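The following blocks contain the structures, represented as structure tokens.
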Structure P
Amino acid sequence: MRTLVVVRTLKTGGMERVAVNLADAFSEQGHESHLMYFKKRSNPISPKNRNVIVHHYGINTISFFKPTTFFFTLVAKILNLFIRKSYFLFFGWHGGKLLQKKVSQLEKNHGKFDKIIFRGEGTYEIIWSFKHDKAVYVLENIVKSNTNNFFINTQRNKKLFHHKNLVAVSTGVKNSADTFFLENNITPKSLNVITNPCPVEQIRVLAEKERPKRAPTGSYIVNVARLVPQKNHHLLIQAYSKSSKKLPLVIVGAGKLESELKLLAIKLGVEENIYFVGNQSNPYVWMKHAELFVLSSSFEGLGIVLFEALTCGTPIISVDCPGGVRDILKGELEAYLCPADPIELANKIDHVLEKGGYSIKEEWLEDFKPENIVSAYLK
């Protein structure tokens, strides 16, 4: 079968990594796999499987040689100055028509796509007018309004979700979407749960690479996440300051809150024990050498990093946040959830470290194996 995964960019991020993993998974299962992205970034990630056909399509690249796109971009930006969060409304109509032509061209060259998978609202809000009977749109996170403007919210909800085939990455995301759609009079064509693929063998190979030189000597605690409000590093640092602090804390990731978080560490007197190491092209080797992985997010669509840490053989704990963490921390692993409270999280960290962690069972990884995800999308 022939598939196309579409994502806005290939920057180093969880959603982008999942898009690439999915494209790899389709190829590894013997399908003709295509991957399309719209915007170039420095140090992009890329498929590991050489058979994946990658397309860069600069759908919103401004150029005098593309006068129509230049016009729609200009008008959309001007409109956005007066009505915040309205950029998608004008440009998304044009972007969808452009993508329609591009996909038609690809299908002439390669044949019809059996599935087109759009990853993330940021991707499909700029092509919302696109139509294809094999298209599905993935809800990566909790569905919510992104502005106080009633008109913009109403239009955005209709353009992005109404009468569309939707896929939620977790039960928690589906439940939040069901509630949101009911409250906002949105009726998707379909809404199913298909979790994210995790390339177990590929991750384990990367995890065996040389230990990072910037890593602390000996064991440490690790968190891998963008330094943004959703990931709630404030809670993590507060909890760490209240723990026994037997091991250093390594935070892998970059973002706009880095300076603020470093100041918090100084205020709490733990700056010498916390390592901010920025984005890493191979986060798995950092997970592999850690004694414990801790997630402190305010909400997570799925929390695939939890599964990745398990794949690396590293015990995990997480706050019990809205979204999909319970799709991973279930059964025996449910014991490693805790309330989103600094003292509760500190106690959980100390408890797991004091008992020497726990053994990882291979059966915990079954739901996220790529072949099962591919089958779910193509059945």
Structure Q
Amino acid sequence: MELYVEKLNADAARDILSWQYDPPYDFYNNELTPEAISEMLEEAFFSVLDADKQLIGFFCVGSPAQVPNDKYTYSQDFIDVGLGMKPELTGQGNGTLFFTTVLNYINERCEEKPKRLTVAKFNDRAIRLYEKLGFSREAEIVKGTTEFIIMICNENDNLASMYERAKPGELITFGSYPQMADGADQMPIKWRVLQNSGRELFILSEYILDCRRYHDEYVDVTWHDSDLRKWLNDEFYNAAFNDSEHRLIKTTQCTDSGEGSINTEEKIFLLSVSEANEFTFKLGEDTLRAKRRAIGTGFSKVKKNDGCKLYVYDKKVKADYILEKDEEFGCSWWWLRTQPAISSRAYFVGTRSSIRSYGHVNLACYGVRPALILNLQ
């Protein structure tokens, strides 16, 4: 399930206020009134939508997420978060993706402060989710006849705990980058887990995120000196990740970059040939490894000012397409960092999973699937 966030509008507010939960969660039922709609529109409320733009939940930040009481003072050192999911989607294992999407959105757009939640004490399933994602109990308060637990989470502890249980083959979100054709969005980046050592998480972007040349000129060049390596570790690194996320990204030593290329250290890199063979699966294989064939985001397919435009296979051969949600998408080529003996070329992955060695470094139609390692400690 792909989730998106947008500012809450009046239609969404009416839907949310009409939701009816079964006991004991009927505590969260609201009354649909003009005043309630106005309050939601005036405060920092946001809608969470699925890929079909259907409302699945909401969240708020700041004072609307607090519970006024006589015991606990809500300091300004935290960002308070409140959230709710559509009743028929609760209790079905959707909570982790939903809450992770909310946290990622807040992390990208709000000042760098730890997060705080206030949850009804009877809501065991919500509390288990929050603890799973790194929140701990700070205090207990009472309002009327209802007991509440206040939970807090340090930013880095929260991010690391979100990923420490991720298994190879699973999808996670981390950072954000434009993915719609107009480039105006900042959507969470989906990553496929390649390896989890318990201390580190090795991940590869699920989709081709952009189209770039390996190097701007058709000359002999090494990975160490390539323009693509510089772009990944400067422009992309700073555009896709905030300061808290920067601190989780490990500086990785990259070897196997080709004859004549020295070992390098970087935050963001491309897979080598050996890594692609080890951690991605080919056409027809049924494993939990990352897909070797790849499709691009809408943003990656748009022609850029430097002339780069992702080639998308458009000849009706089933082997060159990926089926997602009953829709066929043409695959594209994507770069690996390893170079063959001819250093004006680089390896790349073809539309049918083959790894090829003849990509001219200045080709403007190959895609980029960034890889990185997260430090979980």
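Throughout, read-outs are computed from the coordinates displayed, never taken from laboratory work. From a predicted model like this one, the values you see are computed outputs, not experimental measurements. Cβ atoms are built from the backbone, for glycine too; each structure is taken alone.
Tabulated values for the structure
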quantity: Which entry (P, Q) yields the derived value 2.6 for distance in nm of label points 7 Å out along Cα→Cβ at positions 182 and 302; calculated: P
quantity: Distance in nm of label points 7 Å out along Cα→Cβ at positions 14 and 94 from the coordinates reads 2.1; which among P, Q; calculated: Q
quantity: Origin of the derived value -12000 (helix-only ellipticity at 222 nm (-39500 (n - 2.57) for each DSSP H run of 4 or more, over all residues; to 500); candidates P, Q); calculated: P
quantity: Origin of the derived value 73, 41, 34 (Cα extents along the principal axes in Å, for residues 30-245 alone; candidates P, Q); calculated: Q
quantity: For Kirkwood radius over Cα pairs in Å computed as 21.9, the structure of P, Q it came from; calculated: P
